[in-house]
Structure I
Amino acid sequence: MTPTDIDRAAAALLEARRRGAQIAAPGPAPVSTTEVYAIQDAVAAKIGPPDGWKVGAKTPTDTPTCAPLLKEHVVDGPARFAAGSMHMLGVEAEVAFRFGRDLPAAATAPDAATVLAAIASAHVVMEVVDTRLADWKNLDPLWTLSDNGMNKALVVGPAFEGWRSLDYGRQPVKMLANGKTLVDRTGGNTGGSPLRLLTWLAGHVVTSRGGLRAGQVITTGSWVGLHFVEPGAEVVTIFPGLGETRVVFA
């Protein structure tokens, strides 16, 4: 993509957000995460400082990818969304971390100990998923990543203790819609330990995206995959022993 292509893509995604519309892919597809992140940054620059970041990976050894959680896109749970304002009602169960102090921009990535020492709390969260891209299933995945990983909102549930030593691979997770079980499993984060993903994200943002600030929330990938529900659904995400959060699509 040329700089003009990147600016055009960002402008089209911004306009789609403003109108609450879906659009065709606005030009040639990104061919690298460098181009994707340039589009994301151009969108965020027009909206305001991000409330946080989302990060994930396909396997525990793959290089993660990420996207900003745009300003006013992180909300406390339980939360309610107008189903009629969304193009799809997607939900994911995740674990997130809130920073208690800044990690300013720097030339060198902070080590894991520094990143973890900056965390104030860990939370059960639910990501609400929608997209500005009309044909997202058939587009290059770099397009959906450019659209902030299809984030609509991150709903933050209660904090939980023991997050440093938790055996995430053995942690159970459940998701229910109107009382019906969608998922009931143990483990499930494809990227491996959320702490690995968190540390990578911090290094990436500190060295390439302007640094992290206190209060920002980092969510670390779905444990249950992406599930779709119908208007009127009440969705509950439960991490037994840690807490739960709830979303209603009215």
Structure II
Amino acid sequence: MSAPDAKVALVTGAGSGIGRAVSLALADLRYHVVLAGRRVPPLEAVAAAIAQRGGRALAVPTDLTDEAAVHSLFETAVREFGRLDLLFNNAGARARAVPMEELSTAEWRAVIDVNLTAAFLCAQQAILIMKRQLPRGGRIINNGSVAAHVPRPHGAPYAASKHAISGLTKSIALDGRDFDIACGQIDIGNVETGFRPQPAGGTPQPDGSRRIEPSMDMDSVVRAVTYMASLPLDANVLSLTVMATRMPYVGRG
């Protein structure tokens, strides 16, 4: 059980990339961290790294697209730490970068299930906890993407899921405000994570060309997320875009 004044965060997709970096940063800020994701070894490695820094973390391997598994994840979090102050909905998936007519329905559903349905299931459980705990309330941060605003070529499932995350974020922010639940979205552009390595010949552009695009350091993303998390519950960043300054996003196409 956590101390009464301790904060507790749950991070999905916590085993690598942005999820790993944010989990370590939250632990440094004295959060107890519940680490969720599919693969056991990476989650355990992050938990071990947090323990080495003197923090507390719990690795909970979870199929985030499975309703019962998500319910069990949040039950475990509360049983271990007593409450939940922050959910970072970070887990994500992509389909093959091919014309959409070449994608199977199964490929479409796989992206929607991870990027949208899993975020909904996790938010649903977080809201139930945040409404009933004392002190009441908490914060949900959804990892969107610049694709929530402007898609890349051959990225229909990913772009559609991230556009939907924007609607989900606003709905949570609206429905949660009477219960001291804040919700915001961070849209990230071109960070070095390994999640989507840049092709050797460059990234396809809307005009048919390929270009090596600038990227930013992970620390910039971590600082943005932890800023959103640091606000009191009577303040909320509804939408924040952090991107490599020179990436071809604004006006691209």
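Every number in this text was worked out from the coordinates using simple rules, so none of it is lab data. Fair warning: this is a prediction, and the values are worked out from it, not measured in the lab. Cβ atoms are built from the backbone, for glycine too; each structure is taken alone.
Looking at mean count of other Cβ atoms within 10 Å over residues 95-102 for structures I, II, the greatest value goes to I. Looking across I, II, the calculation of mean count of other Cβ atoms within 10 Å over residues 39-46 that yields 16.8 traces back to II. Given a computed value of -12500 for helix-only ellipticity at 222 nm (-39500 (n - 2.57) for each DSSP H run of 4 or more, over all residues; to 500), which structure among I, II does it belong to? Traced to structure II.
Among candidates I, II, the computation of relative contact order in percent (Cα under 8 Å, 6 or more apart) that gave 17 used structure II.
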